[in-house]
Every structure is written in C-alpha cells, then in structure tokens.
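Where a number appears in this text, it was derived from the coordinates with a stated rule and is not lab data. Quick caveat, the model's predicted, so the values are computed rather than measured.
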Structure I
Amino acid sequence: MPAYTESLTIRTRGKGTFEITDEVAAIVARSGIQTGTVTVFVCHTSASLVIMENADPSARRDLEAFFDHLVPEDTPYFIHTLEGPDDMPSHIRMALTRTSEVIPIISGRMTLGTWQGIFLFEHRRIPHTRKIVVAVTGD
C-alpha cells in the first residue's frame with residue numbers, strides 16, 4: 001500500500017485555533033493517493049488538533065473560552081509550572097483533545113463535511129513553532 005509523508009511547520013500567535021485544512025489538502029493532492037486515509041499528527045504536548053466548524057469563527061472562540069474556563073491558569077494545586085502558569089493547563093487541554101486526526105480520502109480529496117476544518121489548537125499563551133506530520137496511505 002503506497003504511503004506519503006510530509007511535515008508542516010506552523011507558527012502560532014499564542015493561544016487559539018489555527019486552520020490547517022488547506023495545507024493538509026495540498027499534501028493529500030501531492031501524494032497522488034485517490035482512496036485511503038490521511039493521518040494528521042501534532043508533535044507536541046501543549047498543542048492539539050481538532051476538527052471544528054470553519055464557517056463561523058465565533059464557534060472556535062467559544063471552544064477556546066470553554067477550555068479557559070474548564071482548565072484555568074494559575075490553579076493553585078498545579079505543581080508542573082516551570083514554564084509559567086499556562087504550563088500544566090496546556091498539557092491538560094491537550095490531553096482532553098487529540099494529538100491526531102484520521103480523515104478518509106475518496107477520489108483524491110479529504111471527505112470533510114461542509115463546515116469542517118482541521119485546526120491546530122495552541123494552548124500556550126506565547127507564540128510557538130509547531131511541527132505537524134501528515135501521513136497519507138492508500139491507493
């Protein structure tokens with residue numbers, strides 16, 4: 001079964017969601033694979049991936065606000081705070097989401113729904129450079 005792999009480097013502006021759908025779609029197209037799957041994997045423990053609505057940015061802002069409320073910074077019982085008050089919350093937010101997504105490929109294209117996009121979910125306050133590995137397998 002043919003396989004194709006590429007890496008993406010995404011520079012974030014700090015906490016938030018950053019759409020990578022077009023970049024992943026371009027890798028799928030370069031792979032030449034018509035039927036199979038694409039696996040998208042983020043190589044970090046303080047960022048994650050989500051498939052989320054990409055039509056209305058307020059949906060992503062609500063998601064970000066929910067995670068800020070669910071896992072607040074400056075939680076007094078967190079011990080792992082060497083890199084600041086967002087250190088442990090970023091790891092917990094990552095653990096509650098995903099580090100990879102698998103999307104079917106049909107006729108050379110990802111089969112995302114009409115309003116679905118792939119997003120890097122940055123959980124740290126300061127900008128980071130994130131590595132994402134994209135692996136396409138199939139025929």
Structure II
Amino acid sequence: MLDELKRIKVKDVMTREVITINKDELAVKAFEKMLKYKISSLPVVDGEKLIGIVTTTDIGYNLIKDKYTLETTVEDVMTKEVITVYEDESIIEAIKKMDVKKEEIINQLPVLNREEKLVGIISDGDIIRLLSKILKGSV
C-alpha cells in the first residue's frame with residue numbers, strides 16, 4: 001500500500017474549486033462562508049497569492065478570548081504562516097505535512113503549483129476517502 005501511496009499525487013485527490021476569502025473581509029463573513037459551504041477553513045488570498053488561512057478554530061478561539069468587534073477582519077485573525085503542499089508531491093508528503101504540529105493535526109493544506117499559485121486544497125477527508133478506495137481495491 002505504501003508504494004501505491006507514493007505514486008498518487010496530491011493533484012489526483014485535491015479539491016480544485018477552492019473557496020477563498022480576501023484579507024479585508026470581516027471575520028464574521030468568513031465564519032458565515034464556512035458554515036454555508038460546510039468547510040472548516042478558508043485560504044486567504046490577495047489576488048492569486050496565498051497570504052494566510054483562517055479556520056473555524058481561529059475564529060472560535062478569538063471569540064472565546066473576546067477579541068472581536070464588528071470591524072474585526074480576516075487579516076486580524078488569520079494564520080499567516082501557512083503550511084502548503086505542491087500539486088505534484090505525493091500523498092505521503094501531504095500526510096507528513098499534516099502531522100507536523102505536535103499538539104494537533106492540520107486538517108487542510110492549500111495546494112500550490114510550482115509558480116506558487118493556489119490551485120486546490122486537500123483535506124484529511126480527501127485522504128481518508130483515498131485510503132478507503134485503496135483498501136477496497138477500487139483505485
């Protein structure tokens with residue numbers, strides 16, 4: 001199974017239609033967008049450039065800490081140091097990057113092409129579905 005995973009590229013599994021948000025949008029708008037699309041993170045873009053990511057955890061943490069006003073923007077709460085993966089890397093590399101933090105697993109990785117343009121997103125759910133297909137012998 002490990003050899004099979006090494007051959008599968010991120011681009012074969014990722015979601016290509018990425019829902020994003022601009023850094024100047026309100027944090028509440030980001031939260032509404034995540035609820036509407038039933039997702040837990042939004043890559044933050046400035047044009048085509050990835051500049052951050054905002055998650056439901058980011059918003060929830062800041063809400064608990066009472067750090068919000070009606071004017072709080074995505075830029076105020078986003079994570080600026082984003083862990084990404086390239087579309088031509090193997091799924092194994094994506095899994096390693098998702099397990100980089102000791103205290104938590106990263107659930108989504110923005111996917112870039114070699115020109116550093118955002119081209120997709122891969123989630124733990126995408127990887128679980130892939131593993132399920134491999135185990136059933138349908139890949």
Structure III
Amino acid sequence: MSELGAVIDRMGASWTGEPGAWDELLADDAVIEAPFAAGGPQRWVGREEWLAFALPSRAQFPVRLDRFTKLAVHETLDPEVAVVEYELGGVVEPTGQRSTARFIGVLRVRDGRIAAWREYQDTYAIRQALS
C-alpha cells in the first residue's frame with residue numbers, strides 16, 4: 001500500500017474512532033479547506049489554527065460517526081496527491097436517526113502527514129440529517 005493509501009485508511013478510521021486522531025495526521029503547516037461548508041470558516045492554515053476551530057466544534061457536533069466507506073481513490077500525476085470519494089455514516093444523537101453523506105476530498109500527503117486537505121461536502125444530505 002502506498003503512503004497516500006495508508007494515510008487515507010488511517011484518516012477514515014480516525015473519523016469513526018477517536019476524532020482527535022485525525023489531528024495527529026496533520027502536518028504543522030497543513031492547509032485545510034472546505035469550500036462548500038456552510039456557516040463558518042472555509043480555510044485554515046496550520047495545524048494550530050485548525051485545532052482552535054475543530055476542538056470546540058466537535059464538542060457540539062450532534063452526529064456520532066460510525067462508518068467510513070472509501071468509494072474510490074483517484075491517483076493523480078503528482079504522487080503526493082489523490083482525490084478520494086467517500087461516504088460517512090452515523091447516528092444523529094438527538095433523534096437517533098441514521099444518516100449518511102458523501103464527500104470528495106483532495107489530499108496531499110508529504111512525509112506520512114497530511115499537508116493539504118480540501119473537502120467537498122454534500123451539504124444537502126448534511127442539512128437533511130440535521131433537520
């Protein structure tokens with residue numbers, strides 16, 4: 001398995017296990033972007049900036065993720081970059097309802113750590129799950 005593939009697998013496992021484990025995969029100077037995210041910042045530069053946002057947000061996140069399904073990994077001409085199609089599933093804790101949403105992530109891995117992550121979210125599915 002390639003370094004990129006190993007990081008993708010660890011990333012998915014961290015989302016359905018201990019969410020903070022994903023943070024350990026980030027390079028200190030990682031750039032994280034969520035261009036379609038609603039209601040908040042869409043870009044963070046550096047692991048510390050990401051953590052300042054993510055830690056308080058996680059405490060209020062009403063979904064317990066329990067499934068990561070890797071749908072496709074598209075390699076690129078750049079050996080550090082892949083496009084990942086995946087689905088996250090979980091339980092909306094206030095209602096007990098199961099929901100899923102699909103995502104696309106553009107991932108750059110350098111020295112075994114995430115140097116860049118750009119995530120495109122199915123905002124409609126997320127809104128439906130949380131309403």
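Values computed for the structure shown
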{"quantity": "With semi-axes √(5λ) of the Cα gyration tensor in Å, for residues 52-91 alone derived as 26, 9, 6, matching label from I, II, III", "calculated": "I"}
{"quantity": "Structure responsible for 7.6, with mean projected area of the Cα convex hull in nm² calculated and labels I, II, III on offer", "calculated": "III"}
{"quantity": "With relative contact order in percent (Cα under 8 Å, 6 or more apart) derived as 55, matching label from I, II, III", "calculated": "I"}
{"quantity": "Origin of the value 6.9, where mean projected area of the Cα convex hull in nm², for residues 12-83 alone was derived from one of I, II, III", "calculated": "I"}
